[in-house]
Every structure is written in C-alpha cells, then in structure tokens.
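No lab work stands behind these numbers, since they all come straight from the coordinates. All values derive from a computational prediction rather than experimental measurement. Cβ atoms are built from the backbone, for glycine too; each structure is taken alone.
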Structure I
Amino acid sequence: MSAPSIPPFEVFSVAGFRTECGVVLPEARLAFRQRGRIGEGEPVLMCTAFASNPLGLGYLGSDDGPLAEERRWLIDVELMGNGRSSSPSNTRHPHGGADFPRLSIRDNVTLQKALLDHLGISRVAAVIGASMGGQQAVQWAVSHPGMIGRAICIAGNARTTLYGQMFLNVVASALKSDPDFKDGRYTSQPTLGLSRLSEAWAPFALSPRFFSEGRHQAHADMAADDLAGFLAKWRTRYHAKDANDLLSHLAMWAANDIAATPGCDGSFAAAASRAALPVLFAPISTDIYFHPRDAADQAVFFPQASVEVVQSLSGHAAAFGREPEDREAIRSLVGRFLVD
C-alpha cells in the first residue's frame, strides 16, 4: 500500500517578521489549510509536530472521529522548519541553510496568530497538537488564553526536560557527524548523517516491550528478522528531509520553555498561571522523552489542567496512532475533552 499523499496547502506570509532571537526575516511563510465546515462556528487549530505535516493526526478525523470534517471547521498550521513553512531549505540568502535563525515555539504561535487575524478569526474552539504540536498548543494557552476555548497537548509538555535535551543532543550529534554535513553548508544532503540520526532515534521512539512482544512485525516500515533488517528500513526514515530543517526542529524542541514567555520574568509558574482555560495533557504511558510523570509535574502549575495517561506499548509513536488501540484511545480522550 502506498503512503497517503501530503495534502495541498496555502501560504500566508508576513513581511519583516522579527523572531525571538532578534533576526528579522524579510518574509515568514506559514503553510496552512482550512477544511471541513469552513466558516461555521469556531474552528479547531491543528498544529504539526517534528518533521511532520497534517497527516500526523489524521486519525482524529477519520471514521467519524472527534475531528471529522463533516462536523468541524479545521485549520492545519505547519511548524516552521518543516520544509513547507519557512525553513532553512526554502529561505533565501542571507538567512537560508546554516544561517537560518534559531526559532522558538513562540515564533510559530506568533505567526499562527497573525494568520488568524488575517482570516478575521478572533477565537478558536481548541488548539490541538502532539509532541512539538502539543508544545504549540500549550504556548497558545499561555500567550493567548482569551482566544482559545481549550488546549490539548498529546505526548508533549510545557518545558523540555534535561533528559529530553540529552536525547535531542544525541540525535543531532549523530546527524552532524557525517563529514559531508560541513557545518550545515553541504552541497548535497548528508545521507550518512541522516541515517545515523534515524538509527540513534530508534531505541527512543517506541517502548522495549513493543519489540519484545514482536509488535513491530505487523508494520511494514519495521518488520524484520533481525537488527540488520530492521535498521535497513529504519535508517531511511529521514532521507527525504533536509538536514538543516531537521536540526532547526531539534533546536526548537530542545529550547522550548513557557517560562521564557515575555512578561513572565523567567517564571514557569507565572507563565502557566496565564493559561486560564481547560488544558489537557495526554502523555503516553511508555513515552521515554515526554514522560507521564514530567507532564503531571508541569500540569500542577496550570489553573485548569487535567492529565490523562494513554496506556500503550507504542511509546511516543502512540501519539500518531501507531497501533489501532492507540488511535481509539486518543480519539476517545480527545472527543470527551472537547465536549466536557
């Protein structure tokens, strides 16, 4: 079975976009798509994750799911650095490639807010995302609490932990170890580095029990008789991606912290207290780099936060519906939260 095609998108642009790091992009581009019952009621904003596109959470809208297009107005917004929104790979000199500025999750929220203003939308029913998409949802709740009804953070958090930063450093270092990477000034993609990144990521993406029980054998992208066979498939996962785009996302993820929100004086508690709306943290029970206990520890600082742990052996991959039971559990959870 062939992979589903990446959906088409529109582009919203902002001229003279000042990033948090101080660099002004002559043009900031946001890939987005409106779908479903456009213009009816309040839309739901869907945020993409690491190196991803709107297909990542497509299961939430399929088969009469909680975000079925037949019932809701949906707006997909794509994370800068994914190769479709402004990214190292599609930005002109002097800010392209290795010179692309270090962006933050808040930079993305600022650009998304500008899109909603452009569309004449003053309020959304919810902001939803998984992983880095969940980080955006939480930042929306902190930065613009009056604009959103609810925020749903699936397998994400409000501040990247030290463990998360160590993991991200491992995979970034693996990519940059390729001599052809040339400090990001490569003339062709550093394929060896992209393979090394994928191999370094492999032990983190799912849980040990997922493999011990042989669940990987049910998936074409992982099924193999031994390690060599598994890695032969797994190492190609990012071969179609741009190395600097991936590093842009890894750096953005590692630096994420709502405490850096302007006006909060570096206080996590002060930032979280701004989110005066229902916020759902939905960690995965076996997720290694977005651990459920870390999510619970952060959630206590939010006035109306709830934590619902998704039981799964799929690790972080459960957030994107790796197994049928993952999809059903998260669809049910999201559906209940949106109507409570």
Structure II
Amino acid sequence: MTGYERALGALTFHETDCVPTWGGWVVSPGFFEHVTGKSFWTNPRAVAFETYRKLQVDMFVECFYLPETPEEWRSVTDEAVTAQQRYGSPENVVSYVQSLPGPEAFEKEFDYEGFVGSCRSQYNRLQGELGPDMLCIPQFSCAKFIWYVDFGYQNYLEALALYPDAMRRLFDYTAAEARLQNMARAELVREKVMPPFFLAGNDICGNRGPMVSPELLRLLYFPALRRALEPLVDAGAEIIWHSDGYILPILDDLVSCGVSGFQGFQEEMGFEIRDVAKQRVRGGRKPILLAGLSVTTVLPFGTVDDVQNEVRRIIDSVGSGGGLAIGTANTAGPDCRNENLLALYRYTHRYSRRAKPGPA
C-alpha cells in the first residue's frame, strides 16, 4: 500500500496496513538537515519535501509552514503587540469595521475563474513536488476569527464584548470572501482535481476554553463560519478543523457549522483525544482525527521512549475503525529534538502494523 493509498483509506474510514502519518508543520532547519544531509537554506522547500519523503510521510497539509530566515519561525505574538499599540482602543477597531465594504462588494469584484485557476495550479504544483506516494490535503477558507493579530488582543476582545452588533459586520465581511473562495474549491473537488478533505481553522480557544463566551460566538461568529463552509459541505467534502486550546465547549457548534474532523489536540490543557473521538459528526460517524504529539512537552523535553509511549496511547485509544493520522500537534520548532521527531514518524508505522487498536 502506498502512502497516498494509505492516506485516502484512513480518511475514508477503510482498512489500511497501518496508521498513516501527516506532515507540514515541522519548522526546524536542523531537523531537515539531519534527515537529508543537505543545507536547508540552499533550497528550503525542496529540502523539506525530501525530508518528508525520506520519512515516508503519507499526507501533507497545503497550509504548511517553513521558516523564512534563520532567526524566525513564527511571529504572531510580536504582530499582536504591535497591533495593540497601533489601534489603541476598541472604539478604533469599531471605526475600522464600519469602514469595511458590504459582502455584496466581494461578489461584484471577485475573480472567480481566476481564483479557480490559481487554486488548481498551486495545488497541482504542490502535489507534484510531494510525489505520488504522499497525499496533499488542501486548505479551506473560513470566516476569520484571529483578528487579534490585526487589532491586538485587548482591543479586539473588548470590541466584541462592548459592541457586538457593530462587530458582526467584521465576520460577515470575511465570510463573504471565504464562501466565494470555497465555492471555487468545491468546483475543483467535483472535477476531482482536489481530494474531498480540507484542513484549516482559526485559534478560538485558549488554555481554559474559548477566548469569548460560546454564546457570543453563536451570535456573531458561527453563523458566518457556517455560510463560509457551506459550499464545501454541499460538495461532500470533509472539513478538518485546527483545534488549539481547550476546545471541548464548542465541539458541537463546530460540527453544526459543517466541521467533520479535528487536528491538533493540546491535551496538556486538560482533556484527552478520546474526548474528541466521542464526538459524532455528519451521519453519526466519529470525526477524522489528525492527532499530534505535543510540541511543548514530549517532543522538546521527552525521550524517544516517551514519544513511543504517546504514539501507542493514541493508536490504542482512538485508532479503531480508521479516520486517524499522527503528526505534530502544532508547529514543531528547533527546540523539538531530532531523535523525537524521527521516532514519531517511524514508530507510528511500525507499531500500528502490529497493534490492535482499542475502541474509539
């Protein structure tokens, strides 16, 4: 069974020879160089893809990350701090929102055919670079929640709490754009250019749950998200949501918007992947689970034995019946040990070939 076949089998809940692995969120130049023996900075994209091929990774996410300079790999925190200073108050955020065009403006100006062509060429290029043994999972567009990067956390969250009616326009604005983009992707699914599996999402939750109350999300955000995802859901596509933080309080809401799978699982926040596996999605089925080992505990600070124990725990607890792949819970930076990342990818295949997973 090829990696491509293994990925498709798992994502469609068919029997496979082992649990597949997924990649795309390792951002450690040293790891890529360790695996390939090549200088990462001579051709970052090519060296990274060669790494995943050498590790026999089965699926790769289109929304992948690679560092752009030796000093940088993620800069969202700095951006949010700068944005807080730039906007200065929730009232300034509201003024910006009120200046946005209405959703109808997107429909008039959106170059649908151009976007279809761009998605087609970008996806085909990436799938070609990965090779025939690795399935590329495309990304979807969603109504944007992470405006705290643009406005600063305090400005944004206070604006939502104090001026919910005015802030509704913000989510309607991004949902209109996302819906048009997802209509184009749905066309490519029907043409069988793209597979019917998509990964994306926004960081809505922190360590203790959603950043704003579920009630406010149901009022402002989830209706917009549902409209954005509807074209892909109607095309029969699986929507896999990147789930940072303590996400349990909004699982039902995300499913009601069309989400049918989850990725991430920061179990150090006080829940287990089994809690998510109990959730039922369209058709009463369990969700697709792109599981991952923690990039804040086991991968940077654990041993190879710890990594193997985590892989066994995940497979034994939720591996029954398919729908599972294993990678990193989030972006794995240079602090994650090379030997632990190697163990993650190699041991998943080796153990699951002989394991008999327990109940989901």
Of the structures I, II, the one that 25.0 was derived from, the read-out being mean count of other Cβ atoms within 10 Å over residues 81-88
I
Parent structure of the calculated result 17.4, given that mean projected area of the Cα convex hull in nm² is the read-out and I, II the choices
II
Who wins on mean count of other Cβ atoms within 10 Å over residues 105-112 among I, II, i.e. which is largest?
I
If helix-only ellipticity at 222 nm (-39500 (n - 2.57) for each DSSP H run of 4 or more, over all residues; to 500) is computed to be -10000, which of I, II is the source?
I
As an exercise: mean count of other Cβ atoms within 10 Å over residues 129-136, calculated from one structure in I, II, equals 29.1. Which structure is it?
I
21 is what came out when relative contact order in percent (Cα under 8 Å, 6 or more apart) was calculated for one structure; which of I, II is it?
II
FRET efficiency 1/(1 + (r/R0)^6) of positions 281 and 305 (r between Cβ atoms, R0 = 35 Å, to 0.05) computed as 1.00: which structure among I, II?
I
Computing mean count of other Cβ atoms within 10 Å over residues 89-96 gives 17.6 for which of I, II?
II
